[in-house]
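Dropping the structures in below, format is structure tokens.
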Structure 1
């Protein structure tokens with residue numbers, strides 16, 4: 001079975017190394033939404049060694065810090081679901097109390113119309129690169 005995260009087609013990769021990559025998700029409703037994706041096809045975090053888990057979470061937490069600084073959300077959601085795509089990856093999602101699904105997960109039904117937020121994506125990209133280089 002093909003894995004869209006292994007393929008990595010049409011991704012806006014902000015940063016990568018030999019282990020994982022940080023992708024900016026094209027989502028006008030949740031600008032600044034990022035994914036941290038392990039390059040290897042691994043189903044669960046516990047399939048990784050402790051050192052690999054720590055390495056991956058170091059990237060996740062660095063991305064969270066930068067998204068908080070640049071986007072200034074009221075909350076960050078970190079999610080690692082993998083129900084649809086069983087490949088280790090983390091969602092770093094900036095949330096606002098007036099976003100269209102708050103307080104529910106972003107994958108839920110919209111409760112209100114979407115707000116337009118201006119996010120400096122070039123600044124986000126450069127700060128992610130700086131934080132991980």
Structure 2
């Protein structure tokens with residue numbers, strides 16, 4: 001998983017590039033990422049907009065799922081439920097993803113984002129259908 005995620009996020013594009021999502025490490029069933037929010041993610045109060053936080057948690061949990069399957073399966077989200085605990089200032093934040101249950105058809109993951117002071121900002125419960133990724137032909 002580590003090598004797959006390091007390779008996949010080593011040259012980011014799309015949402016991974018926008019969020020500056022980086023894989024940090026894994027320990028057991030927990031996977032650690034960092035994300036950086038710039039001014040384009042700011043709400044009128046000067047903090048990170050809630051939808052941007054949810055997008056980052058969705059993407060990190062999805063990347064952990066894809067990495068866990070070495071790129072052979074991806075999550076098709078059926079439910080994203082975000083609980084916000086406090087505001088998040090712009091800049092770097094850390095995300096922890098934990099697999100709650102991965103079955104043959106349905107996966108449930110929990111993603112949490114922490115500010116630079118390691119305070120919990122938001123929790124995402126992510127439920128998804130396991131979707132096989134077709135092999136790419138050259």
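Nothing in this text is a laboratory measurement; each read-out follows from the coordinates by a stated rule. Just so it is clear, the model here is predicted, and its values are computed rather than measured. Cβ atoms are built from the backbone, for glycine too; each structure is taken alone.
Given a computed value of 0.95 for FRET efficiency 1/(1 + (r/R0)^6) of positions 45 and 117 (r between Cβ atoms, R0 = 30 Å, to 0.05), which structure among 1, 2 does it belong to? Source structure for this number: 2.
The value 19.8 for mean count of other Cβ atoms within 10 Å over residues 61-68 was derived from one model only; which of 1, 2 is it? Mind showing how you got there, number by number?
On the way: 1: 19.8; 2: 23.2.
It was calculated from structure 1.
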